[in-house]
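Q: There are structures below to look over.
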Structure 1
Amino acid sequence: MPKGAESLLEVLAAHDVEVVFGLPGVHNLAVWEALGRHPGIRMIGVRHEQTAVYAADGYARATGRLGVAVVTTGPGAANTLGATGEAWASGSPVLVIATDIPSTLRQPGVYRGVLHETRDQRAMFAPVTKASFDVPTAAELPSYADEAVQHALTSPHGPVYLGVPTDFLSAEVPSHTVTRPAPAHAAVDLTEATALLAGSARPLIWAGGGAARSGAGPAIGALADKLGAPIITTYGARGLTDSPLVVRGPVHAPPVGKLWDDADLVIGIGTDFDGMMTQNWLQPKPPALLAVNIDEAEASKNYPADVTLEGDAATVTTALAAALTARPGHADVDALNAEVRALVEGDSPEAVKLLRALENTDATIVADMCIPGYWIGGFHHVTKPRGLAYPVGWGTLGFGFPAAIGAAVHGRTIAVVGDGGFLFACGDLATLRQEDLPLTIVLVDDGGYGMLRYDQQVANHTISGVDLTRPDFARLAESFGIPAVTLDGFDGLAHALAVAQGPTMIVVNASLRPPINTSPRWYRKTST
């Protein structure tokens, strides 16, 4: 019979897992030993457990496949929580496999002081996972692993925790056959939805991350064409479709927000209308709302839906578009997009240079929670599905670089980070060089935490804690064997990106004003 670690990997391989991110620890070494003999799974060793989960998340966002992180017990597992929370809030299919202390040393309800012991490791993950499992016996390790994977990959997607006592990895376990049931797409009654659409003169489509994860882009494009309706995409849905009816700007821009205000029907597809997109629900309730969502409760938790079509976004939207007759006339989205471009050009000529430098790339872009990232999240024209990864779930500073490591396993990637957030995981420059990944880091150095500095200025606070001592970033990269170049401003960025090959860093000394999609600049205000 196979050992537990071997059986665990066989379950992952049966679910088409090709790469695992992780960090070795005394309790998980059996997994590393098994990986060394496994022909189909690549292990990428990182320098911090948080990076392992961020990289798994970045890989999942770029590919739509399961991202897997393997970490050790206690503090190793705890180090992943910030990254796991980001995956949870953003709906990323990630599996966090963490070892636990040997089952033979555990006494229920008693903390004994075993190396890396916690009172309840699984409980740490409960608030930031879709589901969490502790394997109860060695014999059940394969079946529990199978169930954990299927939970992560079942809509609505999300991270799952699997805790494995370390002695189970070396124990003999029975063989296990993975079954992968075909997704069930129940027929949906479209009667109320088509009636609602027939009575609408100014429909608006609002597509979210659930639509992107389901691959609903072509269906949404077809629906928009039938209705002549503009399409607003959330941060998680950028690049969803190449329809000419896609609005190239966030709803935080007043001309785009006016679409919401003027619509007599909003069609929300794969979205829960979160606070980041709605300016904390200061957007008024639409006159009518048609929701397409895998979860009826999620569809109505922030704005009550008049009609909900519960099911897979791609399947339901395809059926809905097919049931409609095309109506004449289309929204003038070209004029709207020109208005948004003019707004950006007037607001920040330097930000325009950044956006233009990224215009013609086919790389996946991973943006951190930093001012350049906010500009990209709001105004970069993403030209392919899954072309942008942006941490708008939890808003975790430090996401950009380590998540880009995972995305770069899939192909050419550009990470746009600030100097503050990059330092969270700068040790993984070693991983970047070791794995020779096609990743270019664009590090915009504004001397510290630029967004927080701006927040303090707006609040008339004393500027404190935000001006940082930094290294020479180019020399830091070069010390890891990564070529680097330093620019003063964004003028040379397009050329530097065009010639970059393999692992590279471009340091840009520049300071940007936050864009209008950051909360201090939201145009909708409370009455008090």
Structure 2
Amino acid sequence: MNLTTEILSQQPDNVLAKLRQADRLWLNLRSGNIDTSEVVTSSSAIIGESVTDIVICGGTLGILLGAALQKLGWQVMLIERGILQGRKQEWNISRQELNTLLELELLTPEELETAIATEYNPARVSFKEKEEVWVQDVLNIGVDPVYLLAQLKQKFLQAGGTLLENTAFKSATVHPNGVVIQAGEQTIQARLLIDAMGHFSPIIKQARNGVKPEAVCVVVGSCAQGFPENQTGDLIYSFTPIINNCQYFWEAFPAKDGRTTYMFSYLDADPARPSLEYFMDEYLRLMPKYQNISLEQLKFQRFLFGFFPAYKDSPIKLPFNRILPVGDSAGGQSPVSFGGFGAMIRHLKRLTNGINEALIVDRLSNKDLVLLQPYQPNISVTWLFQQTMSVEVGKQVNPEQINNLMSGVFAVMKRLGDDVLKPFLQDVIQFAPLTKTLPLVNPKLILPLLPQIGINSLVNWSFHYFNLALYSGLYSAAKLVQPAINNLSPSQQYYYHRWLDAWKYGSGNDYQQD
């Protein structure tokens, strides 16, 4: 009996069975056995007047957007396949990012403080006992999803929103003047369908047509009691060499009911990659050394596991009118981040304003809606970073290659200061900090990676790096002519605002330090 079976079989809620169920999904993905059932079709028939403006499928993060749009006066219907409620595990984020919830008036300052379950400082970055980097106020806030979603759900309903729980999305038919959605036993007509169903949305699986992701982040972990008092955290930490073509990274932080520790690794979806159960075994084997504690001293509150795919063809461009993917459905997160709550919060104001404007000017074709999920060079440049933190199956490399590189890069960013370090740790790549960092990294750390990276990846990265500089310049220039846009028609203003957003977010200029 392995450690995973021994320990997880003693936990409530069938956690071992859930791990093995997730493992079957991971195996299907690696094997290319991906369901691509047709759930979206098109029709040329004109339908009657829509009963609602917006239908959002996927409530866990869709409620954020739904509450914001309902507050603006649109009639929103939210569909959730289960009960709309938050999980017990906190969502980690930086405090300044939460200001979006205040700016959109989704929470009061008092409610926001209540939603914050934990706060810690400082956080550490370190690789194989090399130089430690400590930072303040980065991803150090733990938001209570149970409270947050309960508040948003209440406000959404009070504002006149409609919530259908225990109602799974089945299909959608796009018509010239609306979209007809089948969900549970319901048939709903709307002007716009928003897909917030995540990485494994049936709409997105149909659109991607069985293509495997180019990158995957596998994550396993737990929240447990019994650790010594520790109000610091780890953002990214490693203490082992490359094992089985995997570099294990760790993170840890205080939680409301214990301490959370994760182990994660960047991979491709090769069929030979290990199972989630293997990674959980490795986590349980190595965690005592990581936290200097025995498993017998711990009382596990819950276990966490999953895998997060990333596609180079992202954000995805749907061929359908009147359907907009958001959050993980759109695939807009970088291949080195988990997406989810943090990514949704970062883009919430942009999406709220953009969707509002699209509905006002009736710009709901796929060519119009794709502007709401634009190409962002500051995300695309991170594909090269993901490659340097992963190893192909069967590839023989220096076991310390990744640790040495990461340690060298972060040592440079530490010298350059928080203006360089903090945005990078929050998955925001900006042209000036990146340009300052790269020439200072020891070439001896980079040269061994060139055969692994390949010329095509370097050329692609150079293209995105050039666009990162271009978008930075375009955003600065566009702000100078902004007063003149009042002379444009409403439709022209829609396009201008979307390009302005693309340049702003695509250059990382949406990021603000405290």
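The numbers here are math on the coordinates, done by the rules we state, and not lab data. Small disclaimer: the values here were computed from a predicted structure and weren't measured. Cβ atoms are built from the backbone, for glycine too; each structure is taken alone.
Q: Of the structures labelled 1, 2, which one yields 137 when volume of the Cα convex hull per residue in Å³, for residues 79-198 alone is computed from its coordinates?
A: It must be structure 1, since only it matches.
Q: Could you figure out which one of 1, 2 the value -12000 for helix-only ellipticity at 222 nm (-39500 (n - 2.57) for each DSSP H run of 4 or more, over all residues; to 500) was computed from?
A: It traces back to 2.
Q: Now for a separate question. For Cα extents along the principal axes in Å, for residues 103-382 alone, the calculated result is 62, 47, 37, so let me know which of 1, 2 that is.
A: Derived from 2, not from the others.
Q: Figure out for me which of the structures 1, 2 the number 64, 54, 47 belongs to, where Cα extents along the principal axes in Å was derived from the coordinates.
A: It must be structure 2, since only it matches.
Q: One of 1, 2 was used to compute FRET efficiency 1/(1 + (r/R0)^6) of positions 119 and 391 (r between Cβ atoms, R0 = 30 Å, to 0.05), and the result was 0.25. Which label is that?
A: Label of the source structure: 2.
Q: Of the structures labelled 1, 2, one was used to calculate Rg and Dmax of the Cα atoms in Å, for residues 183-342 alone, giving 18.8, 57. Name it.
A: The value was obtained from structure 2.
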